[in-house]
Structures are given as C-alpha cells and as structure tokens.
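Coordinate-derived values only; no laboratory data. Everything numeric in this text was worked out from a predicted model, so none of it was measured.
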Structure 1
Amino acid sequence: MAIKLLAEDDRPREKFLQKGKSSLSDSELLAIIMGSGSREEDALELARKILASVNNSWNQLSLLSAKDLMKFKGIGETKAISIISALEIGRRRAVQQIPEKAIIGNSNDAYMVLRNQLSDLRTEEFWAILLNNNNKVIHVSQLTHGGISQSIVDVRVLYKTALDHFATGIIIAHNHPSGSLKPSREDVSITQKIKEAGNTLNIQLLDHIIVTQDSYFSFSDSGLL
C-alpha cells in the first residue's frame, strides 16, 4: 500500500502539513524519507520494521551501510542512499552547533565538543581541539580518517595546525568503532609522542579522548598523561 492510499490522518506528509513536523513519529519521518514501501508492506510498516531492528535508535540506524539497509525487502539502492543521506545531514547539522569559544574545563567538555563528529562512525578518525591560554576553543580540526581499527596521525601535521592557530594547548581525540574504550598500545604510544613534541614547542597536550557511540575514555582522567 502506498502512502497516498492510507487514511488521511495516517498520511505522514499530510500530518506534517496539518500538525507540524514535531507531531510525526520516528517511523513517520522515516516513511517520508523512503517515500514508499514494498508490495507487501506500506512505507510506515517498513519504517517500523527497520527501526525495530535497531531498537528504535537513530544512532544505531546511522551505523547501517547501504548494503545493510538493502537487506530489507522494499529498500533498494535509491532508498538506502536517501536514508543514509538524511542521517548524514543530521550529523553535519549537529557538528555545526559546536559553540564558538567554548571553554574546556574537563574531559566531558571536550567529549561534548567532539561527540557528534566521532560517536557513530564506522571507521576511525583523529581530531584535535586547539585552545588558547584561557582554555577557550579556537579551532576544531579533523586530522585523519582511516580504517576500521586504526587512524594514524602525523605529529608534524598536528603541530603545524596548532602553530597556524597560535594554540597554547591541544586536546586530541579519536573514535573506536568497535565500541571498546580500552586504549591500544598504539594509542598510548602516539599520545606520548604528541606529548613530547608539545613540550618542545611549549604547546601542552591536555588530554586524549577515545570516543565510542555512547561513552568516552580520558587519558588525563586515568592518569595516563
């Protein structure tokens, strides 16, 4: 059944126009993104099934690839791309909401700045928060993106970026797509290299944050700096 054949109160687009976007359920929003269902299921039923498979979590849905989505009958390449694109727009909007000149007072502040960039990625990325003398954020930069288990950062690139912005302190961060918060030997090693290089340049490494989808690990809080 296509959306146009549903009772008027149940039509997501009509409901959107009559009652506003906030009146729509998650499944109705997803149904609008998809546009139609399959021969066996209407768009709402298919949307409910997809969301149920990820415990009704948009964060979990954002981890699915196009191939994962196309396993659902009624989801072809075009619909899969539409769903992923809509979720990516939401992620980018959240990224743009980083407050200018935020003050970093603890590891949670740093996590909140980078959570939207790193929490739901399928591959590792390495980011840096650059700070001034008052621990105000002056720049946030993505330095590398890599594979599923590792993203190598070039220490020279990191400190060139810091010097270009006249930073006096930095916080580095990367994500673990596996969900593990335990630092690897490589994580510990690169942290020490970055710290030593910073000492030479008089730019203090304040923390290294490992981000997973719903939590984080702080080297500073754990006494590893």
Structure 2
Amino acid sequence: MTSVMSPIGREVLDEAVCPDGLVRATLRDISVANTFLGGRQAAAWGVDQVLKHAPARPLTILDLGAGAGDISHYLARRAAARGVRLVPIAMDRHRTAAALCRDAGLPSLVADAWALPFTERSVDIVVASQLLHHFSREAAATLARSLDRIARVGVVVADLRRARVAEAGIWLASHAFGFHPVTRQDGVTSVRRGFTPAELSRLLLSAGVAGIVARRPGYRLVAAWRTSHAHG
C-alpha cells in the first residue's frame, strides 16, 4: 500500500519483501536501540497508563509491528514482576520477524496493518511501537481508529519525537553500537518522519480518540488512551 506510506524517505522495513539477512540485521539493531535508547521504556510507560484502568485478570496485548518481539517480552516480564499477567500476541508483516518472535517463544502471526485479522474488541491492549511514523498522517489516523476498535481496554502508541538533535543522536549512537549501514540511515529517516507533541495530539483528534500525549526520555512520544467501550 505505497499510497499510505510517509512521503518522507524510505526505510527497508517499508518494503513488503526484504532480504532475510537484512531484515534480521535491522531488527537486531532496533532491539538494541529499544533497550538502550528508550524504546521499550516508552512503550512500558504507556502500558502503565492503560493498566490503571484494566480489569484484574490476564490481559491479551497485541504488539503491532512487533519486529523481533523484544518489546513484547519486556512488557510481559515487567508486568509479571508487578503481579499482572500479560499474554502477548506478536504481529508483523514480515515473515522473518514473525519467525524471530516464534523462536523467542511468542505467539505470532503474519498480517498487514491494513487488513487486521481481529474483530471489534477482540484483544485487551494494543501497542504500536515506532509504527505510525511509517505512514502518512491521514493513514496513521485511520490506523489509530482501527486500533481503538479492536482493543477492549486501551491503546498505546509509542513513537519518535522529531528534532535535529535526535537525528544527530541516532546517527552517532548507530555508529557506537555498530549498527548495519542500512539501519543507520533508516534511523535518521525514522526521526525525520517522527512527530512533535502537537502533531501527534492533532492526529489523535482527527482519529476521534481522546489520548494523552507525553514526552519520554530518548526523544520518544507516547500516546495512551482507554477505549470508549472499556469498563472497570
């Protein structure tokens, strides 16, 4: 669905078909960045906001665009340490990513964000980490509405805050961590595709959802909201 993609640059994971080795290298680098540059902590902060209103039972959590599944694992382990059972479901459009998730012990499926194989209110929490910036603003708002529809309890969108210093930071960090050359360039493109807090707030407004938008460390933005049909 090329027409829905962000008009700002291209990233390797934008392509429906990528060489297996390149996908693995990119996802490995993203996992490192998530660990050390704030990605998983940003998603966790958003889940904490949603869990304030969650029922006291095991909760399914759909990780949309799960990559290698590192965020799913982190969220489940963190919740378990607090006495909450999260049951992750990893979804990615890339078969290599889904295979990595399965190898890591996560239930996973291959599907496209524009053909979500979930009915209304079929999962408890939906997490979209560093996903919305891949799309045009209009398409991202449409996707946000879809996530709100399938979530019983709440939705978390964790993405990148656009800033020149963040571009320079990811470029320098990518060299320090020894990232693949493609990941280095894609990291800069990702930041350029990112949001300001006002832009992400307007996107939620256009999607018809009432979510908070917060700045988080590592030039991250998190939007979290409880779905309109949630109870408890």
Structure 3
Amino acid sequence: MRTLITGASGAIGRAVAKAFRDDVLILQANRQHAALETFVYEERLDARVDVCDLEAEDALDAWMTTIGQIDRLVFVAGNHVHGLIVDQPIEDLDRLYRVHVRALARVVQSVVQAKPYDAPLDIVVVSSVWGEVGAAGEVFYSTVKAAQLGFVKAFARESGPFRVRINAVTPGWIDTPMNDTVEETKEEAIAAIPLGRLGHVEEVARTIRFLCSKEAGYMTGAILRIDGGWQ
C-alpha cells in the first residue's frame, strides 16, 4: 500500500504515519521537514519526505506531478489563526482557505485522476469539532473546517461509483503543542469533557486507520467526532 499524508510533521501527522507504518509512505511537510526526516529515521519508516508549501499554488501543482498512484490519502495539513473577526485581516481567511480547502481539493483531484478506474482509494480528512459547532474567537478557522466537511459529504456522493471512499474525523481538544495553552485553560477544558481528559494523538490516528480498513468498507461521507463527549 502507498499512503500519502499531508501535514505529517505535526503531532497528529506523525501519529498517523506510525499507524500506517506497514505502508510505503509519502510524507508532506513544509517548515519542519528536517525534524520529520529525523522522525522517519528513528521510527524506521519506509517513507520519503516531500517539502511543499501548500499555500503556494505553483509549488502544489508541481508536487502533485511527483506523487503517482496511491492507495490512501490522509489530509492532516492545516494552519490556524485566533482572534475576534473584527480584529482580523481578511487575508487571514485567504491563508486558511488555501491550505484547508483549496489544497485539499487540489490534492484529492490529483490522486483521483492518477488512479486506474477500478482501483480503490481511501481518503480521510482531519477536520475539527469547530467545523461542526463553531467557536467564538476562531470564526475563520471554523469556517474552513466546516467547508472541509461539506467537501467530504459532497465528494462521497460523487466518487462512490469510482471505488473512492472519503470520510472525516473531527477531533476536539487533543493534547498537542497547538493546543498547549495556559494550564488554567486546559483545566477548564478537562472539567467540561465528560471523559475527564484530553484526547491523545494515537486515538485520532487509530480512528483514521479504522476508516481506511476493510472493516469500514461500507462507510463513506461519514464524520466521526473524537472529543470525549465535549461538544
């Protein structure tokens, strides 16, 4: 199996790479590619690390020509902004859109075009619980994450006859550096989560692995929330 993982240098991306360690991996990264190469070496993964800025349309198009046929795509890549919408420049929304929506559509378009008609392809998009319920202070981020879910649901209807399955996961508060805010905020979040703890990246990765397995062979267009009952 050949598995393409975008955003592989982040905490969830690395956990996904480990979950698919039996596959031949293509791992996309941008600024943290050196650390990802070290990770690949230490974990002894059969992987190549590709450097690509997903915000740059020309770079993304050029990178897509190097991918070829794959069996699985896990789209983890993302960026993030925080703040009141009245204080944020509209360019922040453009930056988020180029990665979360345009790059997702472009990568999916490319890998589907590259596969033989009757070859199966599994796609999982890592969205966010904020794409389902929205978050104050993260309106732009919630907007593009909701767009990802719309893409998943619509493309599932279009792609089923071509043996393409596409699903999404929507993590809540996962214990990653991106969510490593002040301790008081973490304590408040934990108090609001019925399971009484933050999620682990391995739990997200295992859910993604399930969605790419034969056991999930009748699932497409599904959105699985991983938030401990928080939202």
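Tabulated data for the structure shown
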item: Relative contact order in percent (Cα under 8 Å, 6 or more apart) derived as 14 - corresponding label from 1, 2, 3; result: 1
item: Computed 69, 34, 27 for Cα extents along the principal axes in Å - originating structure among 1, 2, 3; result: 1
item: For 4, 17, 22, 16, 13, 10, 8, 6, 4, 1 (P(r) over Cα pairs in 5 Å bins from 0, in percent, for residues 68-123 alone, calculated) the corresponding structure among 1, 2, 3; result: 3
